[in-house]
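So, here's a batch of structures to check.
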Structure I
Amino acid sequence: MGGNRSCGVRRARGDGGPDARHPGAAAALPLGHWYADHRQFDCAAEVFRDGLKAEPRSAQLHYLLGLSLITDNHAAEGIPEVEKSAALDTTAIKPHLLLGSLYDDQGNSDAAEREWRRALAIDSKSEPALEGLTGLLMRRKDYPGVIQVLSDAPRTEKLSIALAQAFGLLNYPDQAAAVLTQALKEHPDSLDLDQAMLVVLVKQHKHEDAIKLARTMAEKHPDNANLQMDLFRLLVLAEHLDEARAIGPKLLAARPKDPEVLYLNGLMERSAGNYELAGKLLKEAEALQPDLVNLHFELGNTLVILKQWQEAKDELNKALTGGDTRPELHAGLAKALRGLGDADGARQEMLKYQQMKKDEEGRLEAAESVAQGDDALKAGKTAEAVTHYRDAITNQPQNPSYHYKLAIALDRAGDAAGTRSELEQAIAINPRLAGPQNALGYLLSRSGDAPAAVQHFQAAVDAAPGWSEAWINLAAELAVTGKFADARQAIGKALELDPQNEQAKELSDQLARDPRARAKTP
């Protein structure tokens, strides 16, 4: 980017700016700020360049020059200046925050993560850095990484919601609720936190509590149509028909072409026994938004009630094609096929329904067994925990998390062979689970099989690149196998993720002192 020749002229004309035809380092800051405040970023950049001629190692001037260039849509020129600023002043957080944001916007997630973590190494409570890093990890679906980053973070609204979402997506709704409860004590009037809590309550199947909260939110914000919609949705799904009827027609009158309003009113009318009206409303919703969640299933079952067999079959098949896996879909199809005279087809659908219900009951029983196993393990009752986890696996043999939980319990019981077997089964089902990969790597390391341990530690960091413990394990095992360059790179990544980690610092020092590690390696 070339300099703007009119900048010096403007400075000399007495237009309200500082008077400095040829600014040195001392004059560069106020003059450059003046231009930036007046959105004359090209002139600001010229001034900061002049200042750097006199003071080339000024971290502040490099940062301001980079910021001016970036704001003036010259990011390619500005980023190196911000990087110089960060290198010159390792205690300054602003360059890392700016670089993290820029790299994130450019889609360079690895570089963005590096800068966010460098910012957090300077100030572990930096909200912009925490928000930037957790946003990146959420998009990457690294929910354990989000929990690790936010475990000791300030309970701001945004960060609390992100932490609760991570817990929820890992199917830990109780922990999500605890986070939001704490945050609501500090921010009792936060609508965003209330809405996040509403999602958690529904996931916990605490529908009455969810309705109570939604009712309170709607009363506090009577002009917020979305909150009225949230309440109506919950009332319909919980079949609170009297209260739903006080809201549904009003919403329909205000939003007659809203597919979800039509859909929910259709469900409400069906629950009240008004099947013809329910079918009409659901068909109107389908005409407006054919891909509305659950629509084909609900319309199909309504048409079954109306004995419109062919249309019912068509709608239920659309639901099936769309990925609906509810057992009740097959029960509805069985009725439609029977109505059409297809007895064999109806019998096949009923068999599917019965098998799926049996599987569903098995999942529920397995979940209950796992909850009992978790409680037993916390209480130190290892043998009891093993029994519960085995019961869960009997019902759900393809659930890798259950095999992992059993492996942890068996390890505490001292059963090395059983531990290894369960970890191998968990990995066979889902190789992308970082926990089992790391645990098996550790087990193999203890048995002296370093090359195999390296493979599993590598798989762990591939699955969870933000997990510093796995990087430390990988670095240690690489050193054991003599791959010192790779070991240094892995421990460097661990320190980048967690600069204060004593284990990582100790291993890094060991590699630096070891003459074999200092030698060149292939």
Structure II
Amino acid sequence: MESVYQQLLETALRYPEKSAILKGDRNISYRELVGRTNAVARALVAKGIRRGDTVLVLLEDKSELLTALIGTMRLAAAAVPLEAATAGPLHQIVNDTKASLLITSEAVLGNYPALRDLPLHGILLIDEALRANGTENIETGEEHLPRALQPVDDDLAVIFISSGFDGGNNGVILSQRNIVASMKMLSRVMGIDSGFRELVTSSLSQAFGISRSLCLFSVGGTVVLGDEMTNPERVMTDFMRFGCNAFSGSGQTLTLMSMQDGDLLSRLSSRVNFIELDNAPPEMKEKEKEKLLDVYPHAQIWVRYALAEAPFLTFLEFRSERNKMHTIGRPFPPVEIAIQDETGKTLSRGRTGEIAVRGDCIAAGYWQSNQVRQLRPRNDQWINTGEIGFIDRHGFLHTRGRKEDIIHRGTTSILPSEIEEKIRRAYPDCEIYVIGIPDPTGELGEIPVLCYRSANGTMINPSEFSRTLPRGFNKNMIPRIVYRIDSFPGLESRVSRSELRKRILDRAEFQQPK
């Protein structure tokens, strides 16, 4: 059986002295990383952790966070990576995940003393665990751990938690099988190998950043840990300082880097050979993608798309698939995707329906509204995602939004994306979303409402639509109500239409008719 730890161990046997992690002045070799991982695992065993237990991990140091996560998965326990921002609602997370223990540091406890009061069996300080790290032989290090704690395919490995739109906790549960399959998929499809020295800027509390790091470990690459998101100049400086040749992170960070002037951008752009964007939204304009190709002329630029049920769904490489940048790519092998109608019948290519998925990509389960849903489907069982889309004749997937967001106007069903695409072309400088609200007259079921945000002062007046929208555009789809708003509700580049709809309905003039 192949586990996350086994992948790391095999790499350490091939490249024991090679740099696995670079962060600041710290250089951690593969030999040292295995030793640190086993030190954490032994400390967890001493604290009473057993197979199937859940361990929260709240650490500010990214290298320590990666070590703690792998050390937890090493014991067939499930790791729950957290960020400091989640320290407040941790009581609820402990209850939801049935967590037994928290791995943290003295510094974090000093900033959040309430962590000591969580209803856990104990707290493990990372410094204490790592002090026991010796210079053990890589091949015999695992002899010091109980054989009964060796992970198998279906053991839970990691649980990713995020704050839901309703204030509750949402989460995705991945098994050892899910993660190992994703590591192999990424390296095979994207050509990741031991020559990669990658600056990983994404959060390590979510699937993208961790999967990138673990994939690099599995092939003998080097993970360079930089700041998250906001400071493009710092990101660029770290890239040059550590001699990186690859970058992974958000499209926003990369776009901000591309807007910098001067010699630093010029030198950096010539060194970037590989980029992967973190689940860039379909709304990312094609001209923005084209600019990235121009700024980084030697780089492959990949984007990976994900859903809650399938954290590794489709992939797209901008340069080689330039004429498909309006899609969200092709399925990751061995991911299978089908488009189904309301009866579960698979539709032919080009027809729109609900996206269904199956294969090793399917998450072991997920939390939603504080309820655990175990998936663990049979290999031949399709899982419906609630996303609407179609597959074109070349096998590329197009999304059209969530099933729950469909606007029901009389006997007609309208996808918001159909309206948004047309209006975005007329108003390219605006961020635009369409929702359905109850018809105030009570006659048509729902009517479309346009909500937009403008960075440059552009105003949208519905009276102008007859002039700005394409001739022949279905008049039933034209929004008669328009709102300019300051911000859209949502998480991780995805707008919550349900929350946006609630905001609009809370206004007195849009109450449902009595």
Structure III
Amino acid sequence: MFWQKLHWNPHSENKEDASDIQEQSTSMKEKVLVIAWTGVMWTTAWVLINELSKSIWESIKIIILESQDGPAKECSNAFNNAWTGHESNCELNFTPGDKHNVNIEKALHIHAQYNISKQFWSYLSEKNIVKNIKDIIHKVKHVSVVQENDIEFLKKRYETMKNHHFFDKMIFSKKLKEISKWIPLITKEWGENNPIAATIVPSGTDVNYWQLTEEMAEYLENQKNVEVHYNTYVDKIEKKGEEWSIKTKNKDKVKKTYRADNVLSAAWWGAIQLLKKSGIPQAKNFASFPIGWGFLMTEAENISDIHNIKAYSKAEKWNPPMSVPHLDIRYVNGKTYILFGPFALFNLKMSKNGSFMEYLKTLRLHDTTKLLKSSTHNVDLIKYLAKETYKARSKEDLIKELEKFAPWLGSKEGFDWKFIRAGQRVQIIEDGELNFGTKMVYSDDGRYASLLWASPWASVSPDITKEWVEKTYPELTKAPAFKEIFPEPDKDILRNDPERYYEVKEKVNKALGI
């Protein structure tokens, strides 16, 4: 993403367009912003910028560059991402601990972030920017379910979380009969001698980020001040004096060069590529490790009557957080699906349909020590990836994993389980340590920023982009639309003021139809 006083380079490689480029760049009163990639994170960013800037900036031009042939083709696609509707209600990896103590700080932070997201989405619906919000966001129960070894941990988690107003509607049970009313698909044929415990939060959600992104992109495409260019790649970024030079190429090999005062790069896999190309000193601190993954999926018409549920369990000991097994309902384009997984794959590609060369292009000689250090610290992860990759070769082995979670589902006739390969996860390696979170990297002068991100990315994208606006364009927070979009933008207030939290939540949920 590139912003501020951005204009075409009159020395563009595409000579035919040079005169048009020079003419376009003569008016510097117009603020021109360019975004690379149209996943959920940055369609969110530019809808937000577009709405806030109307009353602050005299003129704004947004140019969107996307390497794919349309929006949301990679990790924002409904079947390319693992989790939809992160709210920390049921994700056990957000609450580390044991039967004696459970840390819920991360859960509290993500829950507050998600409530910022819902404020943004309700604004999109009210302003008709997104026209089909009820097809995008569905009310879904969130369940955590564990077996014998983790029952006391789940009980301690419940006792700790229940005391906070974010989670005061959570219910805990160790009774199979009661739990079977919550998750009958999972507990059918569950042995009476097999201990079980579960919590349920009735007010969770499922979000189709694919459709959300497509509708935001369509809105942007129809704005007079927005240009969208698909099948366009960012080849190179380099500092030239006080400006940045950004070179692009489309599928027809037509090259163009931009100059910008400031640069922001953001895409699941593209951000690390551009960060490495930028040459800023901070880039040397980071490397990446791509991981493939997949799911068992079945179309399940009318299943929502008995399984309108997202059910999460606990990762096996020594397995990474991404391995948390879950059985999710998904609403996509008018159809209902159940997904089970994830299953990790040892796959060194930066994008789902990309090549190993993409990954090699991100590596520098100084990354060698980081990769070696990370691999020695994550032997269990490497073993896990090898084991999961071998397992994914056999549908029979995958069904056995499903039956550990839900004994009846694997053999039930009428469920046509298929293995689908999801999008790639590009995990951050910072100073040799594997990082499963989100990181914003700035140059010393703040004029280059790169967002390196992972779970829970999509669910908290409005809050992440709001914080970026607050840091980069603080004047936009004074726009009248800011408070309209975010009635309560302060996460600490949501966290510490139950009355204000419920006031905002009830208004937003009503607007979203949940």
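Just so you know, all these numbers are worked out from the coordinates, no wet-lab data involved. Computed from a predicted structure; not experimentally measured. Cβ atoms are built from the backbone, for glycine too; each structure is taken alone.
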Mean count of other Cβ atoms within 10 Å over residues 215-222 computed as 14.1: which structure among I, II, III?
I
Comparing mean projected area of the Cα convex hull in nm² across structures I, II, III, the largest value goes to I
With relative contact order in percent (Cα under 8 Å, 6 or more apart) derived as 5, matching label from I, II, III
I
